[in-house]
Structure I
Amino acid sequence: MGFHRSFALALILAVILAGAPTQAARLKLATLSPDGSAWMERMREGAAEVAVETGGRVHIKYYPAGVMGNDTAVLQKMRIGQLQGGTVMAGSLSEVYPDIEVYSLPMKFRSFSEVDHVRKTMDPLLLDALSQKGLIAFGIAEGGFAYILSQKPVRNLADLRQRKMWIPGGNPNVLEGVKDFNLKPIPLAVSDVLAGLQTGLIDTVTTSPIAAVALQWHTRVNYLLDVPFMYIYALFVADQKVFSKLSPKDQAVVREILTRMFADIDRRNREDNIKAMATLPNQGIEFITPSPEALAELRDHSDTVARRLVETGRFSPRIVKALDDDLNAFRRR
């Protein structure tokens, strides 16, 4: 959406709000995205469009830049009614609906074409199942493929086991996964990772190119293992009880606009990640291609992780089988 259309929407919004009903529904939504970012610009456009199309009956207020806390805090504030929704990483919803994180199983995807093929059929299944848990989801926006970035070379699993590897705290699926790789995980909040790299507390991270650049982690690493390790993504969710209080007409309008908005963000993130990946060699980061033997070993352990997460009940066999069947059919083609 261009500047002139955004400006026109803002003018119309101002007129509508001036005469808006005093009992207009207010949806308070939180996000980690900072003001001025492409995410927030598109999200504010979506909010303006909602107000216009509902005649001011629905007003969206965003709390950007993590002012409402991390994902755990946002979900807690949704439970007590302080917030009505927000954007959260898939792993944050694993306690609500563990299968929502199925795309993040290690080394499950090898290319974006595989991701796109699987998501066409599985996104609706996952989002519908999430709605059964009391959360309306307006879509999935990819964070991109996460790669292993390190201060010392990582060419195989033996090298990785010698590294002090960061993992995000509070994610039981990640903790289960590292057991099978026999790694030395160091849980840290995202806000503490850069300091950890600077002080030597950690020397290895797994993240997407765009996140590495945005968080400046790329300035503290020297190598990238050039194989997608996992697929990461966020969801835009709202409390179903609050959403159901809107009129059916307004529910349809809000759902259509916010779903379309988040799909735009999903596409933009793909483009930004590809661009960020291309800049990393210019930042002095050396790309390492694993040998066929090293790659096979990593994939074998990744398959073991998936089986263990199913056996321990973290993922349902039906969902993992559906993902595997879809992937294998695509690869055979």
Structure II
Amino acid sequence: MAEIACEDRPLVFEDLVRWMADGAKPASDWRVGAEHEKFVFRLGSHEPVPYEPNGIKALLDGLTRFGWTPVYEGEHVIALERGLANVSLEPGGQFELSGAPLETVHDICEETGQHLSEVKAVADELGLGFLGLGFTPVWRRDQVPVMPKGRYKIMREYMPKVGNLGLDMMFRTCTVQANLDFGSEADMVAKFRTSLALQPIATALFANSPFIEGKPSGFVSARANVWTDTDPDRTGMLDFVFQDGFGFETYARYALQVPMYFVKRDGRYIDVAGRSFQDFMDGKLPELPGERPTLKDWADHTTTIFPEVRLKKYLEMRGADSGP
């Protein structure tokens, strides 16, 4: 399906459903993808690392020697691409590998190992180290630097309006994520239900973040606790997934009701935080009067929803603390 679904008509609900359904693949094409986040710190002082000087930007620049191509937002390098993989930045400079879709977990092991070898080579030159934990064990929120990405500025301003720990989620947590393909709506439903039921077990198995600001928090996963008070509109276990009749339409209706963060136009993020995507479809966004969304806008919106398992054109499992 084209990025703009309807060159001669506005998007309708069926287009949103079809966008997800179009992710279905035959079993021979199924792949698994991994995403791996880690904190970056100064060797010696253990301080968090700003974008610059001699920080996250230098780390990104250094990785280009390994064939990574920089991705810019305005004048800032905010990501790297190589084939189907990319390296990106979380709000507080957490360094993320979004791996390519691969055939086996052994391929993922090799990909992740190569990534860690590359970042270590560059980091050693800069006096930087990496920490694979679900929650930073010592840093205060006000110590963590802010990365120059437009969407994060919008989220940073919106989070305190809807929860008490959303800024901690943004700046002080890291996760490992597993992404899986599906073959049909029935296959998606079976995998969604199974993986969602397993996420609390994954959280327990990989819990490694008991400390906040150098003291025991009372939780074995401070990261998991953060999600209980981030934003009730877009987080949680999604009870409806286990109800009769669940499918692409059900999830699309849920996603349609989740408040928006932004609309991206000409490389610029327009703050529409709290607005309804349905109003956008009806041409009623005050910030973009009369304008209606494209499928790219819908794809962007689905990335701003944070349940324990997330549906896009594939399924994303999000329950585990990051690890080494």
For which of I, II does helix-only ellipticity at 222 nm (-39500 (n - 2.57) for each DSSP H run of 4 or more, over all residues; to 500), calculated from the coordinates, equal -15500? I
Check the numbers for distance in nm of label points 7 Å out along Cα→Cβ at positions 61 and 205 across I, II and tell me which is largest. II
Comparison of I, II by distance in nm of label points 7 Å out along Cα→Cβ at positions 69 and 245 - largest value held by: II
Between structures I, II, where is mean count of other Cβ atoms within 10 Å over residues 213-220 highest? I
Using semi-axes √(5λ) of the Cα gyration tensor in Å, for residues 93-268 alone as the calculated read-out, with 28, 23, 19 as its value, let me know the right label among I, II. II
Structures I, II, by volume of the Cα convex hull per residue in Å³, for residues 221-300 alone: label with the highest value: I
Please state which of the structures I, II yields 20.8, 68 when Rg and Dmax of the Cα atoms in Å is computed from it. I
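Bear in mind these aren't lab numbers, they're just calculated from the coordinates by the rules spelled out. The model shown is predicted, which means the values in this text are computed figures rather than measured ones. Cβ atoms are built from the backbone, for glycine too; each structure is taken alone.
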